[in-house]
Structure 1
Amino acid sequence: MNERPLTRAESKARTRARLVAAARKVFLRRGFHAASIETIAEEAGYTIGALYSNFDGKSDLFVAVFEQYQADRAREMEAAVAAAGAREEQPSEAAAQWMEKLAAEPGWFPLFMEFWAYAVRDEELRQQFAIPFGAVRVAVGRLVERHAREAGIELPLPAEQIGTAIKALGNGIALERIADPDGVPDSLLGDFLTIFLRGLEAGPGPSLSEAGQDDVQAAG
């Protein structure tokens, strides 16, 4: 049976997907600045004209690659948490998934940092980059909100802000691990998140002023 011919929209979507897949390979292999439009088009099996009919240029193409990567990471992290089942195991499972991905694609984080340093110097590109950049932060915020709801606790900050801090911690640990792999254990992020969330569940301790008054009374 002959396959149905693709519509114009379907053909364009397939071309775009192949270009994104090829760009990801080339960017990981060469880095953002060293990768060329010509090499990416050749990797995908298309002409440079086909590339420019789908993307404004190399930066626009990288943002599309990054958008797909972030969406995949958010889905994988949420799936890891869902598979964990028990609430106390969820932070370590999500963190383990994050660290395993770093190990599986060691070139990705340096590539991300290379483009980040480039994008933040261009206000228009920075704003374009910020949209997919926030995907994991939002996903982490949803997981924190779900954890708080299941534990019956009130968060001291909005869930998305806590998600931002956790994501920043994960990025920082990734930087430390790249520089000194032996100095950063695989379990560090998960251990820290477990301690942090247990602290939230335990509730706030005494304020500094209350603690000081208790010390004075004890001394008296």
Structure 2
Amino acid sequence: MSDHYYSRSPQSKSNPRSWNEQLRGRSYTFTSDVGVFSKHKIDYGTRLLIENFQEPTISGDFLDLGCGYGPMGISLADHFQDRRVIMADINECAIKLAQYNVMYNAIENAEVFQSDWYSNLKNRYFAAILTNPPIRAGKKTVYKMFEESKQALLEEGELWLVIQKKQGAPSAKKKLESLFSRVEVATRKKGYYVLNAINNWPICVNMII
């Protein structure tokens, strides 16, 4: 398997680094390492998604899908403390870092799971799913994630994601429009689109296997 941040076990030599960040007006300390996405800083797209996310009207858990070392899930769990935030990633290194960062930042309403997309999240449904999808994995993989995300949302649940225009944001929006009855551009800045898709149709009883 190629050594990507979306691989299960990246083999890059460890070189951890810690730094402070401000997200949604609050301060956090994150530790990251090689072999994970945007290892030395929070990338612009993820930050834009974090800052522009709006809480859905329905009750239920949030999912940070492809959580990396955890900045999105941690900041949202801290900001919405009456919600449970599930943080999931296939990358074993990312999972260990996310668990450490949850503990270090004293976040009590977040859980971290190793999961290849929804493989370890069967029969769990969410009020909101947030993701900065791994575009390098290819359109087929990303679009399959969109389809599985719809199945994992509660009725009136929301999928939030960020994609650059040059990496296919307009076509991603069209794909979402084929799945969801309502898709909006929540914000657009510096070539990045934050897309919001609302699941107005009843959920499928059976999760995708």
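Quick note: the coordinates plus some simple rules give every number you see, no bench work behind them. On a predicted model such as this, the values are computed, not experimentally measured, just so you know. Cβ atoms are built from the backbone, for glycine too; each structure is taken alone.
If helix-only ellipticity at 222 nm (-39500 (n - 2.57) for each DSSP H run of 4 or more, over all residues; to 500) comes out at -8000 when worked out from the coordinates, which of 1, 2 was used? Value -8000 for helix-only ellipticity at 222 nm (-39500 (n - 2.57) for each DSSP H run of 4 or more, over all residues; to 500) corresponds to 2 out of 1, 2. For the set 1, 2, ranking by mean count of other Cβ atoms within 10 Å over residues 101-108 places 2 highest. Sorting 1, 2 by distance in nm of label points 7 Å out along Cα→Cβ at positions 21 and 53 from high to low puts 1 first, with the largest value. To which of 1, 2 does the computed value 1.31 (Cα Rg over 2.2 N^0.38 Å) belong? It was calculated from structure 1. Taking FRET efficiency 1/(1 + (r/R0)^6) of positions 29 and 125 (r between Cβ atoms, R0 = 35 Å, to 0.05) as the criterion, the top structure among 1, 2 is 1, with the largest value. If you rank structures 1, 2 by distance in nm of label points 7 Å out along Cα→Cβ at positions 37 and 133, which sits at the top with the largest value? Result for distance in nm of label points 7 Å out along Cα→Cβ at positions 37 and 133 over 1, 2: largest is 1.
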